[in-house]
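*Asks:* Right after this note come the structures.
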Structure I
Amino acid sequence: MRDRELAREIEGELVRRGDAGYEAVLAGMVWNGLKPERFPELIVRAASERDVPAAIGLARSHGLRIAVRAGGHSWCGSSVRSDGMLIDLSRLRRCEIDAASATATVQPAVTGSELAPQLAERGFSFPTGHCGSVAVGGYLLSGGLGWNSGALGPACRSVQEVEAVTADGETVRCNKDENPDLFWAARGAGPGFFAVVTRFHLRLHRLPGAVMSTTYAFPLADLEEVTNWAVETAHELKPTVELSLVLATAARHMTKARPRPKVITVMATAFADSREQAVQDLGPLRECPFADRSLFREAGEPTSPDALYAASRDTWPAHRRYAADTLWSESGLGTLLSRLGHAVESAPSDNSLVLAPVSPASHNEELLRDMAFSVLGSSYVVPYAIWDDPAEDDINVRWLRDAMGAVEPLGTGHYIAEADLSAGPARAERSYTARDWRRLQDLRARYDPEGVFHSYLTP
């Protein structure tokens with residue numbers, strides 16, 4: 001009787017395994033074209049925040065463990081778990097901006113490409129994810145390495161408060177003064193967080209007056225020289241200049257050669273108060289001593305959030321098949337990329353790549369305090385296997401695992417947002433310092449003693 005009452009309290013859609021529409025709904029829970037072979041017993045598509053406590057009550061009454069989805073952008077589909085309930089928050093998309101206090105309140109399914117233009121209209125910005133289709137829910141819970149993180153810190157640093165529903169169905173406010181331990185965990189615990197966040201209260205930043213970029217592409221054979229120059233030059237750049245290296249097949253606009261060659265691309269984006277300041281901030285990159293050997297070069301070009309998101313859509317289009325993993329290391333990028341360069345040369349798909357942000361979080365330790373998110377090394381790399389044909393799943397996943405195997409002996413940890421949690425049982429634990437991991441486990445035992453919420457995905 002109580003189960004029927006709880007189900008009736010839910011305004012949204014309940015989809016049970018075995019229902020006619022179950023397979024289609026389940027497929028939509030993961031953005032990746034490569035779907036996990038895991039099957040929740042019940043999917044609750046919440047229509048409002050009010051549905052979340054009722055869904056938790058229903059799960060408890062049936063003994064179903066809960067996983068939570070905001071946008072489904074996890075590469076390994078960590079929110080899709082067998083033998084439990086999936087609470088889908090994708091209809092919770094409200095965003096409210098308070099210009100007077102420079103704050104915003106957003107629900108978990110708001111995406112970066114939706115949030116950024118709304119803020120820009122009011123003269124504000126936020127370090128949203130590099131891929132515009134990423135929803136803020138999973139992104140912020142995992143820390144959030146987004147645009148201009150070198151200056152602003154991980155995105156979770158700009159979260160002032162969250163509203164969450166705990167394992168007992170209680171809605172609580174979490175900030176530095178109220179439920180501070182749960183607030184600490186909400187800033188970095190990622191898919192292992194032991195509550196459902198229904199609102200994020202964000203501190204906003206002033207909109208940059210100008211955004212400009214500089215790009216070089218060199219033959220992959222020049223990897224060592226290019227990497228050494230880029231890393232050395234990074235020391236001369238302001239934190240507001242975001243610098244990344246990419247090992248990949250040359251983009252179509254970079255070369256007329258067929259087949260397109262493998263290249264190392266140096267990409268820098270400056271967020272500045274004015275165009276003149278952006279040009280000045282990018283200045284050290286104009287002094288490349290071997291610029292004449294570049295296959296492609298654009299220096300000091302104006303850009304915009306829309307253009308940056310368009311570039312990410314071209315690199316990571318929807319409905320392709322993806323596998324990704326991450327590695328923090330104390331080894332230099334030159335050492336890591338020399339190994340990964342060989343992997344890119346032999347990649348079975350021309351779409352696969354390796355991304356290596358230089359200083360992806362921040363050098364300012366004050367921007368990294370009081371959060372579960374952990375920076376675990378001075379270098380950071382992310383290999384992505386990207387392909388289209390389901391018949392090539394095994395060979396591409398194997399390529400990713402082999403690429404990671406080449407550098408993992410040099411690793412000090414992973415980033416929980418994009419780590420391939422299905423690759424090993426210690427992946428989640430290795431995404432945190434030992435102290436932070438122990439604290440997360442202690443807090444889970446306190447806030448979710450009955451294990452209502454799924455913990456981290458394992459193989």
Structure II
Amino acid sequence: MSEQKKIDGSMESVTLGKVPQKDRKSWVTIMLIQAGIMVSVPCLMVGSTMATCLDLPNAIIAVAAGFAIAVFFMTLIGMQSSDLGRPMCVAASSAFGKMGVRIFLMTLFSCALVCWFGYQSVVCGQAFSNLMGQFFGIDIDVNVSIIVWGIIMMLTAVWGINALGWLNNVAIPALLIVIVVAAVICFNTYDVSVLASYGPPAETQISLLAGVAMAFGGQSCGMVVTGDITRFQKTRKDTILSTVIGVFPVSLLMIVLGYMLAVMTGDSDISNILCTLGLPVLGMLVLILATWTTNTTNSYSAGIDMVMLFGTSEKSRSVMTLIAGAVGTILALTGIMNTFMDFLNICGAAFGPVAGVIVADYWIVRKGNPDNWFYKAGFDWVGIVSWLAGVLFTVLVLTDYSVFLGIVLSFALYIALRKVVPEKRNVVEEEPEAAEEAQVA
């Protein structure tokens with residue numbers, strides 16, 4: 001029995017307890033993790049998608065502004081977690097309550113991660129079909145590839161998530177090298193002047209502010225959960241350095257590269273772009289590898305969130321992971337890639353107000369003092385109502401900048417309601433550390 005617990009524990013990568021000071025990391029270590037997250041297929045997808053609706057100067061401005069706003073909130077939320085040494089799902093309890101986080105936020109994260117699994121399953125399936133067709137002359141339907149790789153990735157999430165740690169160390173540098181090589185080939189092969197004269201089709205063009213909102217939406221989920229990583233930082237200064245340096249320049253580089261590759265090759269499909277540039281084998285293998293490692297994490301994290309959401313036992317994590325992967329694969333087969341732009345906007349609308357509430361709670365109401373924070377039980381309807389108001393405003397007020405007004409509304413409403421609605425100090429009876437110790441015992 002003790003050996004079984006040890007095995008189960010080795011598969012579990014998320015802990016709710018406070019990170020001891022002796023286990024904290026240097027800012028360089030966390031910065032490299034943050035940068036590694038940005039060197040990814042999703043960033044390339046955001047860039048290639050923006051190529052369908054903005055010219056290059058406006059795309060660069062939109063990405064820089066959107067990610068600057070996201071990094072600002074990431075830094076504040078990240079410093080809260082480094083102060084408390086706790087992940088977002090615990091740190092946010094003072095604003096939403098433990099049950100509020102479990103029911104509302106875990107629903108959001110589960111849905112977002114399942115959709116990301118679907119999008120990246122399409123990328124992986126297309127890359128595999130292109131590889132088999134161009135190199136081996138074997139015609140495999142993309143839908144078949146999506147199903148096969150969807151199954152592989154969800155099974156990997158169940159049985160080997162921790163074993164893929166070394167694979168990420170290989171996949172991330174390899175993807176960066178391949179993309180840089182592809183960019184060099186692209187600039188040597190195609191007329192660079194096409195970038196300056198390029199304009200997206202009139203029917204798909206969007207405004208600059210809408211582009212800023214799209215770029216922000218691409219990072220909005222990661223913005224809220226950044227505390228899961230920065231809780232390992234020693235100081236606020238370390239958190240600022242690791243977040244700003246690790247996220248902003250790398251994300252800007254990857255998205256702009258994705259944009260330029262799409263414009264110069266005339267194709268927004270990343271796998272087709274690499275084939276067009278003469279990298280059918282190496283490019284496809286790296287793309288499959290990078291998508292495999294990232295998507296395994298999506299399915300794994302979604303499974304954990306669904307366990308928290310439905311309040312099931314830890315033994316059900318494997319089943320929940322399979323369900324998350326299966327739903328994501330089905331979405332991939334139903335043409336989810338056609339809704340990628342809408343998905344980014346929905347993420348901004350849903351996750352932006354969450355950030356507004358969390359920042360208002362810790363930095364304004366609790367004055368950024370960890371001594372004023374406590375692990376709150378039950379539901380805190382002040383936080384929940386403030387968040388919902390921001391989401392509804394963003395969805396109903398159809399402007400290019402409504403996502404940012406929604407954040408401001410949630411931020412201001414939370415502060416106002418907290419002044420007139422008495423706060424109950426309903427502390428969680430059993431802290432995460434105590435619960436973990438009891439489980440191990």
Structure III
Amino acid sequence: MARAHRSALMPQGTDGPPITESVRRVVEAVWRIESARIVGALARYTRDFELAEDVAQEAVAEALLVWSRDGLPADPVGWLLATARRRAIDGFRRRSALDERYAVLAGTLGEGEASSGAAVPQGRSDELPWDPDRIDDDVLALMFVACHPVLSPEARVALTLRAVGGLTSEEIARAFLAPVPTVQARITRAKKTIAAARVPFELPPAEERRERLVGVLGVLYVIFTEGSTATAGESLLRTDLAHEAIRLARVLAALLPDEPEVHGLLALFELTSARFPARTGPDGEPVLLEDQDRKLWDRSAIRRGLAAIGRASTLGRGLGPYGLQAAIAACHASAPSVSETDWERIVLLYEALGRVAPSPVVELNRAVAVAMAHGPGQALAMVDELVATDRLSGSHLLPSVRGELLIRLGRTTEARTELELAARLCRNARERSVLLRKAAALS
């Protein structure tokens with residue numbers, strides 16, 4: 001069956017009716033909001049993840065033409081599902097007819113009679129593809145399939161944004177500064193891997209679900225992190241990518257209301273994104289935390305984040321890694337200024353985070369909090385331990401923090417060397433310019 005990407009679902013120069021801009025916007029909105037439910041319902045129906053996405057996108061392409069000609073249907077999602085289901089059935093019938101021709105050919109060659117069997121799923125000729133009682137399970141299953149352990153981390157991110165988020169290959173490539181063919185190949189390989197591994201389109205058993213949930217949360221965390229501080233490129237923020245991660249986290253929280261780490265992750269996203277309006281200046285340059293105008297922080301996002309961390313806390317299992325990070329973000333969100341921030345509590349939270357999810361980045365952040373709570377001398381000793389272990393070699397974060405501590409200690413020559421090293425290692429143009437300005441000021 002022909003495969004179409006959403007960027008190709010906007011046909012131009014066809015012999016059909018012209019596609020109106022209003023219909024184009026409606027189709028894009030429906031697909032972005034409802035694609036996970038549509039593909040999920042179709043995957044359950046066809047038992048074929050790749051086929052489900054193919055027929056869903058063919059239905060979207062048909063909608064552009066038909067809705068421009070006939071007007072919008074009363075139920076756009078139902079129309080897309082019914083059209084995609086017909087496309088799937090047509091494919092089943094063509095496959096069945098081909099099997100029958102093969103059987104006839106085998107008989108004429110004297111190889112015995114072959115039974116083609118029924119290609120259309122039995123008992124489904126009248127089944128509705130949109131089952132209101134299964135919507136939540138379909139979307140959740142789609143998340144677990146897209147984040148299956150058989151896929152590489154990069155493939156999980158790409159497939160989640162594609163299948164669950166409804167983003168085009170071009171949008172994913174732009175977000176991660178990757179070539180479009182690379183993203184397309186990654187998604188194609190992911191689908192083939194899922195098919196080859198015979199991954200069922202269903203929720204994993206209860207005993208596996210929590211273990212697999214860690215992978216789902218990890219994918220959303222990677223997406224949001226790249227949106228909140230881009231690893232490379234000319235922009236510090238990629239808010240569209242961060243907001244997509246927030247949207248998916250909200251969906252997941254609604255589907256798994258009793259999982260504290262899901263609410264912890266959502267709280268972290270909300271509280272971190274609340275600072276977006278103040279994190280860059282008019283020219284796009286980064287604005288450091290101590291220089292941010294806190295009146296620009298999104299108070300609605302802060303309220304949502306505090307509610308989510310409250311929900312995670314009341315579920316009775318304690319805060320996990322994401323919940324602890326959200327608690328740290330809540331300390332910043334609740335403080336009227338940097339000097340009035342509860343740095344002692346942040347140090348304790350980082351210590352707890354280091355025990356449940358140890359990493360050199362956590363230790364580096366703890367050193368920053370220690371510097372604010374107890375002074376730069378003690379923090380520098382912690383940072384020098386990280387330097388000695390060589391666990392963050394190649395990252396600009398370590399020399400950047402070390403340079404800041406050296407500035408506070410009055411060791412400007414060493415600080416300038418560290419900041420220049422950080423600038424050489426930094427791949428983000430905006431962050432690099434800030435580091436270079438600081439280094440130049442010290443000379």
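Where a number appears in this text, it was derived from the coordinates with a stated rule and is not lab data. Nothing here was measured: the structure is a model prediction, and the numbers come from that model. Cβ atoms are built from the backbone, for glycine too; each structure is taken alone.
*Asks:* Of the structures labelled I, II, III, which one yields 2.3 when distance in nm of label points 7 Å out along Cα→Cβ at positions 63 and 359 is computed from its coordinates?
*Replies:* II
*Asks:* Who wins on relative contact order in percent (Cα under 8 Å, 6 or more apart) among I, II, III, i.e. which is largest? Before the final figure, lay out each step's value.
*Replies:* Numbers: I: 16; II: 32; III: 10.
The maximum falls on structure II.
*Asks:* When helix-only ellipticity at 222 nm (-39500 (n - 2.57) for each DSSP H run of 4 or more, over all residues; to 500) is calculated, the result is -24000; to which of the structures I, II, III does this value belong?
*Replies:* Checking each candidate, the match is II.
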